[in-house]
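Below are structures written as structure tokens.
FYI, it's all coordinate maths here, none of it is from the lab. If you're wondering where the values come from, they're calculated on a predicted model, not measured in any experiment.
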Structure P
Amino acid sequence: MRIKSFLLFLRTINCISLLVILSFLSSSAISQITAPNASLRSLTKYTATPNDSLYVFCDNVGSGVGELKAVPNNGGAGWTFTWTKWDSGTGTFSVPIPSVDTSTESILTNLPDGLYKVEATNGVNSFNDQAWVLNRLASSHQPNFSLSRRDCEGIFFNSSFGAIQLKYQDITTKDEILLPATYVFELTREGLSVQRTPLIDYDGSVKSFFDGEAFEGERDYLMTVTDECGNKYVSPMISSETYVVKAEFAVDPMAGEAPLEVAFNNKSVNADDFEWFIYQDFDRIKTGLTSVEDSLLVDGIITDKSPVPFTYLHPGNYFVKLIASSDKGPEACIDEFYLKAEGTPIVVDTSLVQVPNVFTPNGDGRNDIFRVKSQSLKSFSGTIINRWGRVVFSWKNPDEGWNGKIHGKWATPGTYFYVITATGREEQKKKYTKKGSFMLIRK
């Protein structure tokens, strides 16, 4: 008897559970209000009651464009729908709303702001659901836009916009709840974006913007504000010059063999005065110098806009600094460009240059002489050795070379080795030695 009683108890529990599930399915859980054309979907933030769906529509017409749609989730036909709107004064859904219905769905169109409720039945099942409609209207305002100040850092602007903050009510407390709105502020100069700032939950307060680029003359600035619907609002134009100075230059060539002539191209912006520091190779600068001039290659600091081309006589890595300044503003603005900081010093190699790696003495007039290409040498000595270490040719004039013969007979094709020593004109007490191999090919 106890076992039968227990089984009867379980059967009763299962029946009750099934009834609960059926009851749940016949409630609003089997249906919902949708808004396919909404621009934003969210949930309310009520304090005590369950939250409702909230739909925002971009309304450029200004007469209400909200649309709601109710469709039973379990399908089927034979449904009737009743729509009402919430009356905040009475706190009830007492305002009837006409809809366009079929036996399977119901649609509301051109809705103004408000909370809407649908109740539907097909004689067997029923449901109800409710949702907010908020229309975001296009604003007729321009952004407030003003120049705040100018200094050596750049130009500072202030801007604000009359934000449209959508709101709805807590249906229990009837308190207003503001919906966060995002606006994108973009500062442009001559149509180019300078600063783009998205502002989430913007409240209409003044924001700061900045342009730190250097340029000469006046430029036209605009502030464009874009709302969540893509509507753009453009400020009146502001024209302004800047005090910012940018020091910059280029050198040509960046590398080569001594003596190397290098040209300087001043590319500074918004500057009037210049100071050039052409430094020695850092390995040659003595420690404990008492003045900047002691580390320079030239006699003092050059103040021309661009110095005349400078000839580097000694091998090494050389750095150049330019200080550019302007007194257009209330204070002098200064900027510095240092070639070393860019990681690309001027590299000057020794006078000894290219040695060929292939030699074809076949009488065709091309590459018949093994000759070293060189420049600015004080002295030169070249030796060619065969694979057994025997000297087969030597010469002192870099303009001459080996014709591929040994004692008047053609040398055997194969690998040969060279040793070249030289003294450059740039540093006459220092000798340079270059060793390597080359192929003698006779076709």
Structure Q
Amino acid sequence: MTSTDIPAGAPGGRLPQRRRIVTEIPGPRSRELHARRTAAVPPGVGSVLPVYVTDADGGVVVDADGNSLIDFGSGIAVTSVGNANPRVAERVKAQADRFTHTCFMVAPYESYVAVCEALNRLTPGDHEKRSILVNSGAEAVENAVKIARYATGRPAVVVFDHGYHGRTLLTMTLTAKNMPYKQGFGPYAPEVYRMPLAYPFRWPTGPDNCGPEAAAQAIDQITKQIGAANVAAVVVEPIAGEGGFIEPAPGFLPAIAAFCKDNGILFVADEVQTGFARTGDLFACEHEGIVPDLVTTAKGIAGGLPLAAVTGRAEIMDAVHGGGLGGTYGGNPLACEAALAVLEEIEERDLTGAARRIGEAMLPRLRELAAKHPAIGDVRGRGAMIAIELVQADGTTPDPVLTAAVARRCHEAGLLVLTAGTYGNVLRFLPPLVIPDHLLAEGLDILTEAFAKEAAA
């Protein structure tokens, strides 16, 4: 099956923007490469789909056997502007011709400063800000905690159920889900405390009560168990990512932010997965008007190159002594040039608007699908960060088996989708913000067919 191609040279048009299946998935060449991988790479490094990519652009990923798959994953919300965005590629190539590394802590360069200036301008709030650049989301979150502890002189950090913040020792501790992220890797870092998240679909008294009740419970537990005066920071994802794209019930985040402000606690918004237009706002915390003290970003910031950042109030960021922050590769010049290109793409192509349009196209289709299949217990998300939660016949028990089966059928048909959720029962959709409309519609057709086949099986 093919779809109308975008003309060559158009955005996302270097490769034909169509699904094309020429072998089974994975095909023979991918299976050969997988055999090599098995002999060279430990099984602890997993992959969603064992097809080996040779090319990608716009809304498609091409594997070693020539199959062209529709991309509903974006490298986990990384390639929002496309896998081979021309502006990103050109700036990276030009920088590589000049120099690839000096270490900003040894001999600095303008692009690092320019990225920080842009983050200071674009993140929520009109207060004076500073930014530092690092390599990954986990490193950004870890630095945010370091900065918060230093600036406040307090030890405790509060996080929430279903949260995911990384795989380093500290961020693994902050992460809620045990398997596969924490199992066997303890003991964990001290002074980390976990509170209930406002999870509307699973809140005992129903979604209407969820926001205020969850906030009241969290505040009560912080006050009783830790003492507000001992808390350096509350770290929270405005939409829980790996936990299942859980959008906290309205009012929850503002109540937590107000509690933080009243008690000298720093509110840290982990925007690693939600940032840079993914949710239809430039940053997800803007949806309820929250102005964080610190914001962590990564993933979509640099079009696939490793870059992350911590941006915060100037007086907080400036508190740390000279030499206390940094890293050898943090703010690498290639990644900085890529980030500047990404920010230009977001602004000039109105990718926040594109994300909203993706959500407007996907959510009605998914709600129609849920009406036909009771196994879809919840449809949720904002912008181009959308999910469905699958349950058993009782309407609440998680169904990770069905989730895996539907994902497998999508993969076999040429649609790359991801799973998520604390219970492994969520299908999440993160299409590139530049995906053509016809590929988005075709991907939803494939998902619909996958559910029909599972229901008939």
Identity of the structure behind 11.6, 36 (criterion: Rg and Dmax of the Cα atoms in Å, for residues 229-292 alone, calculated), options P, Q: Q
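Supply the structure label, taken from P, Q, corresponding to helix-only ellipticity at 222 nm (-39500 (n - 2.57) for each DSSP H run of 4 or more, over all residues; to 500) with the calculated value -11500. Intermediate results must be reported in sequence, preceding the final value.
Values: P: -2000; Q: -11500.
Working through the options, I get structure Q.
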Parent structure of the calculated result 22.6, 89, given that Rg and Dmax of the Cα atoms in Å, for residues 141-268 alone is the read-out and P, Q the choices: P
Entry that produces 17, 23, 19, 18, 16, 7, 0 once P(r) over Cα pairs in 20 Å bins from 0, in percent is calculated, selected from P, Q: P
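Have a look at P, Q and say which one yields 9 for relative contact order in percent (Cα under 8 Å, 6 or more apart), as calculated. Write out the running numbers ahead of the final one.
Details: P: 9; Q: 21.
Computed on structure P.
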